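Chemist: Take a look at these structures.
All of the numbers you see were taken from the coordinates with simple rules; none came from a lab. Every value quoted in this text rests on a predicted model; they were computed, and no experiment measured them. Cβ atoms are built from the backbone, for glycine too; each structure is taken alone.
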Structure 1
Amino acid sequence: MKVEYNDNQITYKMPSATRGWLLGMITIGVISLLISFLILNKNPDLSKSGHSNLGWSVLLISLFIPFGVSICGLFFTAISHITGSHWSITVRRLAENYSRFLPVAFVILAVLVLLGVHDIYEWSHVDVVEKDHLLKHKAGWLNEPFFPIRLILISGIWIFFGHLFLKNSVKQDETKDVDLSLKNTKLSAIFLLVFAITFSIVAYDLLMSLTPHWFSTMWAIYIFAGIYQSTFATFLLFVHHLKKNGFYGSAVNENHIHDLAKFMMSFCIFWAYVGFSQFMLIWYANLPEETFFYELRLMGGWTTFSYALPFIKFIIPFLLLVNRPNKRDIDFLAKVSVWILFTEFIEIFWIVIPSNFESFDVITLIVSLGASVGLLGLFGFSVLKGMEKSKIIPVGDPRLEECLHHHQ
């Protein structure tokens, strides 16, 4: 198989149309957030649970997906290095550039956990904790000084690793130094251990502590499964954009695309497995301190969401991806990827809003979707602007030649 690409095909410049689309998405996000902060918080029906400003919940929903996808891009990078993967070399530079969004997410997260903590998290109110034995018992972990400190520290650690991975990889483009691959492999071993701990903390802190009386030992892996599936959806959308605009040449072929799609399908199945296992164990035990999480989501207009989630997030994507030709068609995969990102938004919305607000509201759903579109637009802009600063494939990687001739 002959592989052909030229320098122009691996030197990215964002097309003006793409810039326009992304800026449009960001504008939609800004408008949606303003509506949620300035208008919807005055609706008495949305404030009856004691949470004064809906905007913070909307911001959490819209931030979590691109924030999670960014760190999972680093996870994919580390896995590629530590396994000595050949097939993923040409798409790895894309994953490395996901770290470009982390400083942006760091700023937004800092604002969220410093200014919005009292509007989102029940345990942040001292008077509430004093009257609640369970919250008092958890106060050693769930307390306001420690909460923002550890989340901001974790974000800084992720930014640090992302910088090192990308720095070594781009430097290798110029020097062709094999030792830089070895450095990133050693770095990956450290990062994967750090990732397992820190991602679990972030999943517990930002999402599970919204309902501090509830707990699940499967929560971190459940959230990871959904976010990592969404990460492959974003990979395929970026690959679709790059291929359609004349980049990559044959450096990324249908075999690389097929592998990305297989991973996306695999984590679709894995998400369903973990989600069912978590639900089944809670249902079987039938303990009030465990079952009320699902009970909240089977009333107040949330019933349809709860029953629809396995269908829209597992059955539909699985049936669309089970066919081999579908997994090799980048146009088709782009549409499926948009659907997967939409279902991930629905799931995060389903997790966040019922924790603080009693009943489902269509306007809240629309505004949250608009804010999520905006943050994903900001994520896309950060990644694509980062792609302009180096070659879009790691031309100095010693395994590149094997990747270029990848076939199945």
Structure 2
Amino acid sequence: MRLEAWEIDSTTFTPAQISRWQLIFTPVPECAVNPKKGNYFSVQNDSINEGDSVHYAVAIENISAFDMDSLKVDYWVEDASHTKITLVYSRQDSLRAGEVLLDTIRFSSVGYPNLNSIWMTANPKNNLNIQDQEEQFYFNNFSERSFFVTEDITNPILDVTFDGIHILNKDIVSPKPSIVITLDDENPFLLLNQDIDTANIQISLLTPNSSSYHVVNYVENGVENLKWYPAADEKNTFKIEYLPEYKEDGIYKLKVQGKDKSSNFSGDLSYEIAFEVVNKSSITNVFNYPNPFSTKTHFVFTLTGADIPDQFQIQIMTITGTVVREIGLAELGIIRIGNNTTEFFWDGKDQFGDQLANGVYLYKVSAKINGESIENRGTAADKSFKHKIGKMYLMR
């Protein structure tokens, strides 16, 4: 501070003798953004994926000898279209003389694609251009930093299974299938959690003798029709379990479309699959595949109805009728309604593990539910069977 005085004495030409100058003032504090103090002037990453958090830290120092009251700090984002978006932020503790406040803010990058700027001002001015509390200077209260948000444009992956398998178009399925629909999104930040609703996954069904699809609702007639399981971690997989009961025989069509939280659809077109329902329990003739075979052959057949046979036996015989191998339900592995290819394979050995000779072998199948034989379902290949007995050829 500098004081100057001008004295004029046109009579005696003697300068005034000043005995005392006294200046009375009310001191005010001064804060400033310090980009070097503690190296705390940063955006967590200059480029982040959409959905990740933006973490911005600024060091604000009281460079005066006077304390400041609780400090008001304003933050806002100027997005790629130069729109100002104010960020909600609470007042900070008082900033005492000589102290440094490491002021931080964290917010989601959702809605800020491409290049943005984050701004901060400490002890800001109001609409009347008056600061929140008195301060010496204002020009050093600002900070600004650019950050780039990589927009989420990747399609999520939709998957649909019937009783745990991926069926082919017009395959036979159970009248009471367990249809599981999953939507898998690669973005670990925008989780498909409890905020997801029917707009994210839409399920429609076309029933036999109907000309239009109807929407499968989450609740129908007051009963929960769909069960959904939100994504719980960064794997970001959302699952829906649909447990219908189709009482009408015929061809159905299921249509599913899904999208993630960035409105990326799982595909340009909805997933569609046709399937057949036959309520009556039946079994087609059982084929072995491959046939002829040299080292192993599996068994192929189709089941209809809602129930799996509780008794299933395949008897392998010589052409003279001698049974050389019996295969029970427990050996066949998992079987299901629809098309089956057994996990089990016959390796051309008898009941005792001895290798059988090359040649023609016969086999007969018995399948029952609750002690009653299942009706045979005719196919175009039935001409290969005589008296429900098939032939297989072992060739080495």
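Chemist: Comparing structures 1, 2 by distance in nm of label points 7 Å out along Cα→Cβ at positions 18 and 210, which one has the largest value?
Modeler: 2
Chemist: Among the shown structures 1, 2, from which was the value 1.37 of Rg/Rh (Cα atoms, Kirkwood Rh) calculated?
Modeler: Checking each candidate, the match is 2.
Chemist: Could you figure out which one of 1, 2 the value 11 for relative contact order in percent (Cα under 8 Å, 6 or more apart) was computed from?
Modeler: Source structure for this number: 2.
Chemist: Hey, another quick one. Of the structures labelled 1, 2, one was used to calculate FRET efficiency 1/(1 + (r/R0)^6) of positions 98 and 338 (r between Cβ atoms, R0 = 41 Å, to 0.05), giving 1.00. Name it.
Modeler: Considering all the candidates, the number was obtained from 1.
Chemist: Thinking of 1, 2, which structure, once helix-only ellipticity at 222 nm (-39500 (n - 2.57) for each DSSP H run of 4 or more, over all residues; to 500) is computed, gives back 0?
Modeler: 2
Chemist: Now a separate question. Suppose P(r) over Cα pairs in 10 Å bins from 0, in percent, for residues 66-297 alone works out to 6, 21, 20, 15, 14, 10, 7, 4, 2, 0; of 1, 2, which structure was it derived from?
Modeler: Working: 1: 7, 27, 31, 21, 10, 3, 0; 2: 6, 21, 20, 15, 14, 10, 7, 4, 2, 0.
Checking each candidate, the match is 2.
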